[in-house]
Structure 1
Amino acid sequence: MKMPFAGAIDCDLHPTAPTVAQLLPYLDEYWRDHITNRAIDRMSFAMTSYPPNAPISTRKDWRPVKDGPDDLDRLRAQLLDAFGLRFGIANVLHGSVALFNDDMAAALCRAVNDWLKTEWLDREPRLRGSILVTPQDPVQAVKEIERLAQDRRFVQVMLPAMGERLLGRRELFPVYEAAEHYGLVIGVHAGSTYRYAPTIVGWPSYQFEDYVAQAQAFANQTISLVSEGVFRRFPALKMVMLESGVSWLPVTMWRTDKTWRGARTEVPWVDRWPSDIIRDHLRFSIAPFDAPDASAVVQTLDHIGTDAVLLFSTDYPHWQFESDEVLPDGLPESALTKILIENALATYPRLAQAPADAISRTAKEAVR
């Protein structure tokens, strides 16, 4: 399905991740010397969840070309203008989150955030940003949230779906407290720090297996967030599952409800149906919408029980759809405005507070 009108909000797009060499100007003198003296600046830091040469990593027509436009100009032409977007939330996937050296990881995350602010947000008013933090070090993660919280262009905090711990664990509560306090969303993105095998029975042989296993990780995280009482403790907090798919969600909701009926004395703080908590606090990007056809899309929405949990995304520049078919067939016409615009504004407080004229004249003309 093509974009029906202008003004949509893309909740998951990806600037080309910076190399360590590109981040050097955003590091202090100590870390510049440390990284260059150890030749760390020669490493790519590409996340192996999206290996650069894998076919799904970048759509063919969205790959950069030699002597072509720079990354931001390509994003404007191929995405922001082409689909007439009002906002796009830029999520940088960077390998710094997987480092075992917590201090170096925090320094590189700071550099990534400052690079995003300078090279992308300052140059394009339609872009909003996500704060990259080190999930293994909640103390430094909170410091980074506090450092950037005054910049209203940052709208969420990024965590990987597969880290060292389940996201409901209380060690992460300070991160959630800071996010709730500053009106930030927690974005949980597909990917791993690879401290543990991505499947419960060990390491797979192929990236294909890893990619499929992401859905299981999102289901595990959903159950953890509910059962540990995260949303009872932080009632204003929203979490967005990015590139999670949606086909696993109805089964997870049903099974969690069913089990809670018999085991709820163990978790007395879960004082209502888990599926209701999920509908209230979790949101899911629609790229990829992993239903095989239009009838399955309708059935999946019916089983979820609401269209309020879905957020529009393109996953640019990854290969989640062909040509201009940016929406899955089967989405009801009555839900399009909610999915494309209203759900994002209800989820991200900082988007709702932004000027209504953020969509540029160029973007408006692109969809006429």
Structure 2
Amino acid sequence: MTSTGPRPGAATRVDAVEDALRQFFAPRRAEAEAISPAYAAAVAELEDYVLRGGKRVRPTFAWLGWLGAGGAEEGDTAEAVLRACAALELFHAYCLLHDDVIDASLTRRGHPAAHVLFADRHRARCWSGDPELYGVGAAILVGDVAQVWADDMIRTSGLPVQARERVAPVWSALRTEVLCGQLLDLTAEASGDEDLDTPLLVDMYKTASYTVERPLHMGAVMAGADAGLIDAYRAFGRDIGIAFQLRDDLLGVFGAPEETGKPSGDDLVQGKRTALFAAAHKYADEQDPDAAKFLRAKIGTQISAEELGTMRAIITDVGAVDHVERDIAARTDRALAALRASSATDQAKEQLTAMAISATQRTS
């Protein structure tokens, strides 16, 4: 086979992922235009959504999983692996599109959320029916397209048959675990669950699985890694993935909108039952019952700037922030120890270490 795709060397893997996604979208854009303008507009929105930005964290973890297990950086098989890794970005888009609908989020990456954009389009064109209902339906369907196309991107990646067979159960587990985590998250919010273990379980399935653990697992099995390396990757991935989400929890309360792309204190307004908030409840109950009562009364409401400041002060003063920071540090240390003891290549260990630190210490 003559290679025409991007060469996925370590230094250019993000660009290679972008190129793989553009190459995947091109024929589908033409197919959509041949079907109808409405479908073409939805596909164009999905393409823009996927290519708009992002650090390509998930494909990078998968690619490093491949390299760390001895996979080649160059060649036709490497290009096929890169395309399979890039499919994670389509799956990520599916998760975000649906997550924003479930959470009624208004923005994503500094832009209107997809359901908001579709509702605005309905309203601007004076269509019949409820614009909000149309926006939600359109966003769900576009998310479903992204999920189906993620499957298609792996199936048509050009992976050798044995590698595709090895990755299939890992891909299946990744998809199932995200849905499990999303349901657990939704139930925790609805029930007002305050158990400290619940958000960590949600984090493991909703975030860690498809962000770090399973992408590394995918890369490893595509390279034919042994059970020992797979176990090490998964241990590393679970802890770094949860630590990644714990950092996100802190940013959801204390992050700057210009960096996070979300309104200030968005997690509190949405009523997210995060590990940070569970710790705040626990410690406030022990130290200041009135503060605990205030937190319970205000979470999930349209809080004022003053109320947001008070909630932030309580969460910090009772020790919840320190609790989460300690957990992030402990998980990062444990993950890096598992990585150091593994049989991964030195190059992969170095890059995975750098990614772990970046993911758990980021400000956006």
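Just so it is clear, none of the values below were taken in a lab; they were calculated from the coordinates. Please read these numbers as outputs of a predicted model, since none were measured by experiment. Cβ atoms are built from the backbone, for glycine too; each structure is taken alone.
To which of 1, 2 does the computed value 2.9 (distance in nm of label points 7 Å out along Cα→Cβ at positions 44 and 188) belong?
Among 1, 2, the structure yielding 2.9 for distance in nm of label points 7 Å out along Cα→Cβ at positions 44 and 188 is 1.
Starting from the value -24500: which structure in 1, 2 was helix-only ellipticity at 222 nm (-39500 (n - 2.57) for each DSSP H run of 4 or more, over all residues; to 500) calculated from?
Structure 2 accounts for this read-out.
Assuming 23 is relative contact order in percent (Cα under 8 Å, 6 or more apart) as calculated from a single structure, say which of 1, 2 it is.
For relative contact order in percent (Cα under 8 Å, 6 or more apart), the value 23 is produced by structure 1.
If mean count of other Cβ atoms within 10 Å over residues 204-211 comes out at 13.5 when worked out from the coordinates, which of 1, 2 was used? Walk me through the intermediate numbers first.
Numbers: 1: 13.5; 2: 23.5.
Computed on structure 1.
Given that Cα Rg over 2.2 N^0.38 Å, derived from a single structure, equals 1.02, which label among 1, 2 identifies that structure?
Details: 1: 0.95; 2: 1.02.
Here the read-out was taken from 2.
By the measure distance in nm of label points 7 Å out along Cα→Cβ at positions 260 and 292, tell me the structure among 1, 2 with the highest figure.
Largest value of distance in nm of label points 7 Å out along Cα→Cβ at positions 260 and 292: 1.
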